[in-house]
1. Of the structures labelled P, Q, one was used to calculate helix-only ellipticity at 222 nm (-39500 (n - 2.57) for each DSSP H run of 4 or more, over all residues; to 500), giving -5500. Name it.
2. Which structure, out of P, Q, was FRET efficiency 1/(1 + (r/R0)^6) of positions 82 and 362 (r between Cβ atoms, R0 = 25 Å, to 0.05) calculated from, if the result is 0.05?
3. Quick one: FRET efficiency 1/(1 + (r/R0)^6) of positions 226 and 370 (r between Cβ atoms, R0 = 41 Å, to 0.05) came out at 0.95 when computed from one of P, Q, so which one is it?
4. A value of 22.2, 66 was derived for Rg and Dmax of the Cα atoms in Å; which structure in P, Q was it taken from?
5. Once distance in nm of label points 7 Å out along Cα→Cβ at positions 2 and 306 is calculated for all of P, Q, which comes out largest?
6. Could you figure out which one of P, Q the value 0.50 for FRET efficiency 1/(1 + (r/R0)^6) of positions 58 and 218 (r between Cβ atoms, R0 = 35 Å, to 0.05) was computed from?
7. For structures P, Q, which has the highest computed value of mean count of other Cβ atoms within 10 Å over residues 130-137?
8. If Rg and Dmax of the Cα atoms in Å, for residues 50-249 alone is calculated from each of P, Q, which structure is the one that comes out at 20.1, 58?
Structure P
Amino acid sequence: MKRIVIVGVSAAGLTAAETLRRRGWDGHLTLIGDEPHPPYDRPPLSKQILTGDWPAERAVLRSPQDLARLEADLHLGQPATALDVAGRRVHLGGGESIGFDGLIIATGVVPRRLPGSDLAGVHVLRTLDDALALRAALLTGPRVVVVGAGFLGTEVAAAARTMGLEVTVVEPEPVPVRRPFGERIGALVADLHRAHGTRLRCGIPARRLRSAGGRVTGVELGDGTALPADLVVLALGATPATGWLTGSGLRLADGVVCDACCRAAPGIYAAGDVASWPNPHFGTRIRLEHRMNATEQAIAAAGNLLGDATPFAPVPYFWTDQYDTKIQAYGVFPPDADLRVISGDPSNGRFTAAYGHQGVVVGVLGWNAPRELRTLRRLVVERARWTAVTDAGPCPPPTVDRWWQSTRPRTLGVHS
C-alpha cells in the first residue's frame, strides 16, 4: 500500500494520520479537510471558546512543526465531493481528484436546521468559525433562545448564562439530555439550569422561527406561543456528513456502515462521528459522536487498514461541563435501562450511578465524582451482572426512587 488518503482532519483524521506514521508506514499520505483551519479540538467550542476563557488558537491540536513531521499533503478548505470506489479516487470541490490504495473516512457530522433558518441572528455550532461568530453575537447582549437541550444546547445555554445573558431553552422532551441519560438525570440537569437562571420550555417543540427584515425575532412553539429572541442557537443534533458518498457504492445508513473492524469496503475504513459499526462488547450497532471515540476509533481504523484485523469494541467515554458541574459517563444508556445510585447523594451535587439493561451493567455515570467513576468503569468492562449493584446493600439516602418521586412534579412541567 503506497498511497493513503484521509478525508477529514479533525480529531479522528489527525489521529489516524499520526497512527499510520507511528506504526512505521512511510508511504504517500494525503489529508483532505473542508475547513481552512489546521486540526483543532471541538469540545472547547461550546465552552471555553464561547465564553472567551480561551483564545481560538488554544483549541488547535498540533503545532505547524508537528503537522510537518507527518510528511503529508494537506488539502485544507477543499471539501471532498465524490468517491470513486472502483477507480480508487477522491474528487475535490476544485475539480482535482486524488488516487489512493487505502482510504479512511473521518468527515464527522453536519448540524440539523429548521426550515427557514437562513436568517441573521440564527446560529449553529459545529466549527471554529461558528463558535467565533456566535461569541461575537453574544457579546452584544442579546436575548437568547436555544432550540434543543442535548449536550450542545445545554452547554451553549450554560455559557450564555455565565456571560449574564437572558437565556431560554426549548426542548420537545420532558427534560434536558433525556436521550443520553434518561429522565432522572435529565431532571437534575433541568434543576441545575434553573438554579442558574435559565428558563426551560420542556415538553414542547419549536414550530418555526419568526422574523422581520431578514432577521430572527423569535421562536414560535408548538402550542402557538412565541418566545422573543435577538439570537437563536439551533442545537437540534446532527447527521453524518455522507452526502459526498452518495452513489459511491458504500452502504450508508445513519453514517458509513462498517464491519466490526471499521471496514466499509476493501481498503476503505471509517472513524469518528461518521462511522456506524457493530460493537462486539455491547452486541449492537452504534454510532458515537463523542470526542474520545474519535481518537480511539481512528487508532483502530488505521491499524486495521495496515492489517491488524482487530474488532473495535470500546467502552465509550464522554462528558459534559456545565456551570460548575462535570457529568462523565462510561458505556451505553438504553432508554429502558434501570438506574441506581451507587455512592453520594444527588441532592448534594455529587454522586455516581449505574445503568442496568437485560440483567447487565451497561453504563456508569458520575456527577462531580471523577475518581469514583473511574473505579466503577470496571462494572461495564466486565459486563457485571445487575445484581452486583442491586445486592450491594442500601444506597446512601435518598434512594433513586425517593429522589425521583420528590423531584418529578417540579421537572416534568412545560416550563419554569
Structure Q
Amino acid sequence: MKKVVVGLSGGVDSSVAALLLKQQGYEVIGLFMKNWHDDSVTISKECPWLDDSNDALIVAEKLGIPFQTVDLSAPYKERIVDYMFREYQQGRTPNPDVLCNREIKFDLFLKLALELGADYVATGHYCRKDEATVADGNPVYRLLAGKDPGKDQSYFLCQLNQEQLSRALFPIGGLLKSEVREIAARHGLVTAGKKDSQGLCFIGKVRLPEFLQQQLQPREGQIVEIPGTADPFQRVHPGFASREAELAFEATPPQLKPEHGKVVGTHPGAHFFTIGQRKGLDVGGTPEPLFVIQTDVDKNILYTGQGKAHPGLFRRTLFVGEADLHWVREDLALKPGQEMEIMARIRYRQELQPAVLYRTEGGMYVDFREPQSAITPGQFVAWYREDELLGSGVIA
C-alpha cells in the first residue's frame, strides 16, 4: 500500500480527501499544521485553531487513521508573515496563500511527510493532476482546474513545480462542493456542515490594519483625488520601434502627481492600502465611491478616483521580472522573442481572460485583449491553456 500524509485542517474538504484516500486503499496519516497565531490580530471566532485541530482529531478517529499535530509556527512566521510585512512596506500587495502552498504545504510539510515514509501528500484543494507524455517521451505532471467552477483553487497552487506535483494528490478535485458535503454527511464526519474558513492560509481571518501595524508604523499622508479627465490618462501612443517597446509603454502606469487632482483627506499610511481598495478611505461627499488607483509609499500619497470605471484603475498589460517567472510546465517555457496565446487571471476567482505572453530578455509581458481592473504589484498572474495551469509570476 502506498502511504499518504493528508493535511487535515479541520475543514470538510480535507476530511473528505482523507476518507476517499482510505477508501481507495492508501495507508493514510492525518497531520494538522499549527502555524503562527496572534490573537491580537486574528478574529478568533472566525478560525479558532484549537477547535480546528480538535475537529481534525475527531475526523481521524472516525476514519481510524493515525493523527498528530506539527508546529510549523516559526518557519511560517519567517517565510509567510515576515514576507507579508516586507511586501506591504514596499508598496506591494502579497498573496500569502500562494506562498503558503509553495513554502509550507508543499515544501516543509512535504519533507515531513517523506520523513514519515510517505509516498505522497494530499490536500483538500479543488484542483486536479494528471500525467502526460511530452515530445521527448518524458512524463510531465499537469495541474488542472477543479471540476467545480465556483471553487477551482488551481490559482493558489500556481507556484508548484514538477517535483512537488509528482508527490501531490488532490482527491476532491473532480467533485463539486455540494458532493463533498454530501459524502461527509453520509459518513457521519463532524465537519460535514462546517463553514468554509476565510482569511490567511492556516491562520484565519485577520484584521489587516492591526496585523500590519505590528511592524509598520502609521504615517499620516494625503489622499489625492484625480479626475478621470486628467492629463496622465490622455496618453497619446507614440510610434513604436518594436513589439517590446509597445508592451513596455502599455505596462507602465500613468505618472500621477498631486497637482493632477485635489487633496480630499488624509490616511494613516500608504503602505496599508492596495490598488482597487475602497474601504478605509473615510472620504465622503463624492457622487461615486472613491477607489485607490495608485499608491506612492515613498512620498506617502494615496491617489484615488471616483467609480469602478475610472480610467486610472485599468491597464492592458503587465510585466513579470525574470526572477519572478515560474513555469509549472517547464517544457513549455518561452524563449526571448517568443509569444503564446493563453488565458490568464490576476486574482483568485477572476474569470479567465484572453491574453498573449511575450518573452523578453528581462522577463515577460502579459498582454490582455481587454484592459484589466486593479492590476496590483505583488499579486500573482497565472496563465492557462484550456483547464491546465502552465505557469505564473509576481506582477512587477
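What follows is calculated from the coordinates using simple rules that are stated; it is not laboratory data. Keep in mind the model is a prediction, meaning the values are calculated, not measured. Cβ atoms are built from the backbone, for glycine too; each structure is taken alone.
1. Values: P: -7500; Q: -5500.
It traces back to Q.
2. Values: P: 0.05; Q: 0.35.
Traced to structure P.
3. Details: P: 0.50; Q: 0.95.
The read-out was computed on structure Q.
4. On the way: P: 22.2, 66; Q: 22.6, 69.
Only structure P yields this read-out.
5. Values: P: 2.0; Q: 6.0.
Sorting by distance in nm of label points 7 Å out along Cα→Cβ at positions 2 and 306 in descending order puts Q first.
6. Values: P: 0.50; Q: 0.25.
Working through the options, I get structure P.
7. Values: P: 17.4; Q: 8.9.
If we compare mean count of other Cβ atoms within 10 Å over residues 130-137 over P, Q, the biggest value is for P.
8. Details: P: 20.1, 58; Q: 22.2, 69.
Matching structure: P.
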